[in-house]
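Peer 1: Multiple structures follow.
Coordinate-derived values only; no laboratory data. Quick caveat: nothing in here was measured; it's all calculated off a predicted structure. Cβ atoms are built from the backbone, for glycine too; each structure is taken alone.
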Structure I
Amino acid sequence: MKNITPTKSVTHPISSKIIADLRKTTGRKVIYISELRDAKINAENIDKTVITGKQLSRLDPLHGVYIYAQNKLSVIIEQLSDLPALSKLTDVYTNAEDVYMPSGPPMSPLTKSYFTCWGFFDLCIGLKKESFGTIAIDVCRFLKADPDLITIFEHMQKSRMGFYVHEGVSGKFVNLREIITQEKIQAIVPSGYLGEPGEIWFARLVPEPFPQLNYGYSVVFITPYIITEIQNNSLVFPSEEKWEAFFERSREKTKIEDKKRSYEFLMKYGLNRHYWNEYIIEAYTSNRNDMIQLTGFPDIPLSRPHSSENSDRF
């Protein structure tokens, strides 16, 4: 490895340790450097990049961009996860995989796409909240991997789950409005589920990473979870106001006064490491190939069908 210098300083402790080791490396392979440095994606020719692969060519172009990047990131993280500096992160991820068996219903309501995003981008350790994603980005930047690919990684790392109100369908797009932030987003749903106005979705969205391409929409990057509640022994769509009340109750628990920041923190990290994983498990009601239905609120155990407090009723 010759004359590798960082493109910017790294302040994350785990990343710094790995990069320090890379600086000392000569002939010894810590990771497959060529895999990182040769990962290329070009913003100006991104559509061409997508349609060259048989599998990617069948996807929406923007969805294909993220699938391509996720595949590259998975290879990088697999290599990095063997390093001693990442042992704690790796152990937590592996243990969670054993407990939750993410594969989608009927085995588990946690889908592989949901769990992978949680494990790569939301699962974190330390005061700096380092994740597999932040570490991979720091290492790729140090190794001067393709900057466009790093940009996509950064958008994936910034992504989080969110609660959205369905506001109608426009052709192949679903119009969503996020509760609390009130951001309006037009998105494609690769699972194929279009839903209906008034539904509340629990989902992870990723934006177009290169504005110059002018896609003008986002991608619902996981199979959407559709929220219901029980009223008079029937499942109905809950009101937006009830979820706003939940986020208000949660604000004190996050210890963040600002309403929007409290919401964003909660959606990214939960009130504990497995907060949203446990919610999905306990709230699972039913599913189709294109969506999964959840019932209840995270802080009301009796509202969730599979909570321990509610086990006698279902």
Structure II
Amino acid sequence: MRHSTFRQLEIFEAIARLGSFTRAAEELHLTQPTVSMQMKKLCDAVGTALVEQVGKKVLLTEDGRELAQASRDIFAILDRYAMSVAERQGLRKGRLRLMAITTASYFAPRLLGAFSKRHPGIEVSLRVTNKEQVLASMTDNLDDLYLLGTPPDEVDVVAMPIMDNPIVVLAPPDHPLAEARRISLERLAQEPWIMREAGSGTRKAIERLFLGRGLEIRPRLELGSNEAIKQAILSGLGLSALSGHTLVLHQPGQFAVLDAEGFPIQRHWYAVYPAGRQISTVARAFLDFLLADRGPENHARA
């Protein structure tokens, strides 16, 4: 173990967390051959196999699970040290690690960009992934803050609303309902719908609204990304309801936002961290930055 390096442990921890050599390489901005070579060197230094390949899955051996936990403990100690240094230096130096669900990618980079302009000495990173990966990271305390549309029930957290997240009904601009006013839920339920996967916070909010009126919508399509849903809408495959933030990069008029009963559904974006965790000076400064002037448009002007 004395001949292993922190970089090798970092690579191994990413493989253990993500369950994939390829995804670990992408996250760490390395080539897959480099990741494989460093893992071989680490296994040689340890003197035992740390992972095993089962089909396309990478699973940890018993020794691998033990080393994964030891690696996280080492990185946690280093993070606490870095936190104490950052506190002594104020906000001249430090690191901020954010993780966000996919929809937050429409505004999170702008928030980070505005914060970085104010504090150029802070190193920032953002990982965008699905809710399951966010929960796994949160359980293991791997990031400073998490941006979510709904605080999780599975983990005890502190959740602060940082901006509005309106859910709007979208249709192609030539849809027969595009110019209609106060469209009833009963009328909307007759249309084919394109929905996110089961368990999505947006989908739950939509289904809750319709069920409150004794209505059920059966999706024509279930798609795993907002971009795929928007393409399906423009192809005339049906209506959908998405966060208004998903329209920020589109030209006005590219989609029709329907004037529908019960919409927009008013939700919020939250900054979240595990309860009981002492967050760093940098993370606290970013939270204060978000709460002082809510909304990505305001931060974009900062």
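Peer 1: For which of I, II does mean projected area of the Cα convex hull in nm², calculated from the coordinates, equal 18.4? Each step should come with its number before you reach the end.
Peer 2: Values: I: 17.4; II: 18.4.
So the calculation was done on II.
Peer 1: To continue, here is another question. Using relative contact order in percent (Cα under 8 Å, 6 or more apart) for the comparison, can you identify which of I, II gives the largest number?
Peer 2: II
Peer 1: Out of I, II, which has the highest value for mean count of other Cβ atoms within 10 Å over residues 108-115?
Peer 2: I
Peer 1: Tell me which structure, out of I, II, gives 11.2 once Kirkwood radius over Cα pairs in Å, for residues 12-67 alone is calculated.
Peer 2: II
Peer 1: Could you tell me which structure in I, II was used to calculate FRET efficiency 1/(1 + (r/R0)^6) of positions 212 and 244 (r between Cβ atoms, R0 = 30 Å, to 0.05) as 0.90?
Peer 2: It traces back to II.
Peer 1: Here's something else I'd like to know. Output the label of whichever structure in I, II has the greatest value of distance in nm of label points 7 Å out along Cα→Cβ at positions 76 and 172.
Peer 2: II
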